[in-house]
Structure P
Amino acid sequence: MNQGIYEELVTKLVKTKINALDKKSYQIKETDIDKEEASDLLSKHLSNSIKYALSFVKGDNIIERQIEIANKIILFLKEELKKEEFNDDLVETEGKILKAVFTKTDAHFSDLDLHLKEITYTRLTHSELFTGGNAGISLESELKKEILSSNRIDLLVSFIKWKGIIILERELREFVKRGGHLRVITTTYMGASDYKAIQLLSSLENTEVKVSYNTGNERLHAKAYLFYRNTGFHTGYIGSSNFSRSALTDGLEWNLKITTKEVSHIIDKFQKTFDTYWQNSEFELFDESLHSTKLKDALKEGKSNKNYINQTTFFDLKPHPFQKEILEKLDVERSVHNRNRNLVVAATGTGKTVISAFDYKNFRTLNKDAKLLFIAHRKEILQQAMATFRGVLKDNNFGELWVDGNEPTNYEHVFASVQTLNNRIKDLSLTKNYYDFIIVDEVHHITASSYRQFINYFTPKVLLGLTATPERMDGGDILEDFCNRIAAEIKYRGYNNKNVRLQIWELQTEFIV
């Protein structure tokens, strides 16, 4: 077997390959099938096996024979599980595909075949990648057909241009005229949206437009469209295209079409995330009679701020329940057990930096002048971390970067790179206990020599380590620096409760820096 990572069901073939490996030369990791994932995992395996098996069917009656085999499998499931409803899943021997059902009463079209050609192009059950630049099907033509065949539409774009929206105007007007409901979320960031484009959308019947007036910080950068159908054949598009002419026509934009029938969990997450945004007070319902001046002013201000860097607009941020749990555990470690060197293990996407910012905020309530040192190995991480702390602390001037030539004017609240600290620590005139609170990101590297200088030098009141992977490939033990224990831990796969999983990805949608 090729060495590397896997996530493969252990079949007889796989087991044979594993057994052929020299156990002295190879490390092999297997885990038990999770009960919550078993049905999905096994059904995908069966699907692939059945697809492969049916490919062997040959002859003139190939479709009839494949249907016969498929029905035998369904009847076996019915008999094995004693469930009569499996009869409903038997495939009719004629081998037909249902393409449409429309009432004849007051139909707005006379030719059903022609109507279907107008509203469908790519399949409702197959994903598709659109790459723009006149390569294959254009996103413009596909979105027009999606609009005409939908019952409800949710659009999420960071900006909307007039020349982009008029491309789809005819289809959108026909859509809402038939009773379709349209929801749009957009922003005034950098003044990129055109007022008359938002005005046009808001004037459509059955349409609601919500706007973020956050001109100083691009919290929303998503470009996504979701098309709902009463038949259950929903489709979504996620990619790089805002509503501009070039993005929808010949621009080199990449957009992935997804379908309910292939990846229903992605469509479901799409819907829930959009609804989370929709309920967020940051996005305000636009009414031209009430908000015309506000929107125009925000767009104007956004344009004037295009060259302004690191301006932050603050929101009322609160830790999610799973974050509060970690913060409470950290408090118990320190106040009850007197353990102030704490390790937090949190899966990627759960907001480790946000947790650390709230932790420092709590610490600062009792230590008003607490000095902070945040350490990471990349400039981008430090920039994002500083923006996160500014948001949580509601202080646009909090912290300074010490990386890649950036020098702090003072050292009270510093976001520093590992490399810079190593190069400058010998020249520092700071005492060992100067920093009250030190945070080390990606702390699984802490046993490396590049980290040891400042870890061994500083003696803060609190040392907080953040990582998603506490295991060291070189065998080093990071727990030695953290009282030989993990203070708080949250791993995505370990949480089967749907509400907790929802809270995890809600964090990413509600706090984007």
Structure Q
Amino acid sequence: MPKCRGESARAVESAVLLAQGARPNRLSLLQYCPILVLTLIVLGNVWQRTDPDLWGHIRFGQEMLSLGRIVARDRYSYTAYGYPWNDYEYLTEIIMAAIYNAAGVRGLKLWKLACVSLTVLFLVEGLAETGAPSLIQLSMLGFAVLASGQFSQFRPQLHSYVLFALTLALLARGNFRRSGLIWLMIPVMFLWSNLHGGFVIGLITLALYATTAAIMALSSQGSAGHHGEVLTIVGFAGTATLLPPHGLIAWRAVLTTLSNPLTYKIFTEWQPLDTAIARQWSFNHCGIVMYLFLIGLWLALTGSVVKCRRGGDLPLIIIAIATGIAALKSVRNMPFAAMACALPAARHLGLMLDPRTRTSRSFGRVPHWAQYALALAALLLTNREILSSQLQTDMAYPSSAVRFMRERGLRGNVLVYFCWAEYVIWHLHDAKVFFDSRYDMVYPAQVTNDYLAFYWDLPGAEKILTRYDHDFVLFPSAEKVCEEMIKMPGWKLIFHDATASLFTRADSAAGQAIDRPVVGPSSQVQFFP
């Protein structure tokens, strides 16, 4: 395969620099193989399904847009109505609502594509700073994207992935070139703290980088001037996260989430990596592939660092280790671990090559415009849903039961299955829910505990029915909860289908008006909203 003009010479020069532990020349994938970068963007954007929280994020954002202010107290539940609402994702919800109001589902899909694209492009910039051959950079980029793709959903986390990749790019540039651009992290951290709770990971990453680099400089009796500046920047970046409009509120909400043991019990994405792998294996063997890509990155980093220890990137290795530990503890941290590992792995894999063979193979001298055209064709062929105005749901939702309630004019308080709560908030404006995904932002611990006891049929589960003022109970028909509700005195089944069962109090107006349960139609493919 022919060499791209100039790449061979630049790679040889970079090889010498790498061998000396000096600053490497930039070898950017955007210059040598943009078509493959765009193909990886396509693969990273393959997931096109809803998330249970999507309805809530857009509804909450729409309310803030209509009011012209942040909503500080709950108005969607009957168990925490009027309680303080520490919404650390408010800015993302406003953005999502504005996009949906202006462009509908297509707008949401383009927003997701833009976030995935920026994440990949910032990661490409970080990899370019390592000076590794383009083939190694592309391999590490591919592993990182494929390990993270399933987490790229219609959620506020997308902004955290973008800003974490930007953080890595700035730190890689600062590490290898002593660039002064790290000061950009001050406004980035302010923005991040208003978009998503993942800003804490960004701040920890900055602190690890600055501390490790400063210790290295002092231990080698070198100048710590640059690293002292970075430590100062970290201090200002941390201060930026405390600024209004949220500041301490965001920190309080995030720390509540991280310190709440229920977080790690309820949600699969918060559970340890080994637990997630075991559950995925029992459900679908093929699903563990994304975990294998992350493990592959870890093996590549470990093996290459053992082989070639001197890379001048110890701060980046420390970040990779820290995010790796975070991923082992909680599988939702996998994307951060994959991205952080990709950079030092590429650096040391490049060092492992013999200088005479360290030149990169090109991907052909195809004109750039033609490569971009081919990438666009790949996007249209492999991810056609991006152009569709429909967004398929990630699970079966109680569409027939909700339609039944609307048609009968049934209003009131609904004890609803956790994953359906924000669907109900969206579709039943007159209803209030018992509990939803804002458990760490709004609800008292007693409400959370009572819901879990009821759902898991723990001792005292039936107390939830007398302790709170419920009008309806709505749960998946296949759940054991529905079997228990049928036996429960004072409650009556008024609607059911293959997806959901709806109960009401027997002495209520709805209970007296409906003699026998209404059987709904068979469930069909469902689409947002």
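Each value in this text was obtained by applying a stated rule to the coordinates, not by laboratory testing. Keep in mind it's a predicted model, so treat the numbers as computed, not measured.
Among candidates P, Q, the computation of percent of Cα pairs over 35 Å apart that gave 42 used structure Q.
Where does the value -12000 come from, among P, Q, when helix-only ellipticity at 222 nm (-39500 (n - 2.57) for each DSSP H run of 4 or more, over all residues; to 500) is the thing being computed? Of the structures listed, the value fits P. Quick one: Cα extents along the principal axes in Å, for residues 179-242 alone came out at 40, 18, 17 when computed from one of P, Q, so which one is it? For Cα extents along the principal axes in Å, for residues 179-242 alone, the value 40, 18, 17 is produced by structure Q. Computing relative contact order in percent (Cα under 8 Å, 6 or more apart) gives 12 for which of P, Q? Structure P accounts for this read-out.
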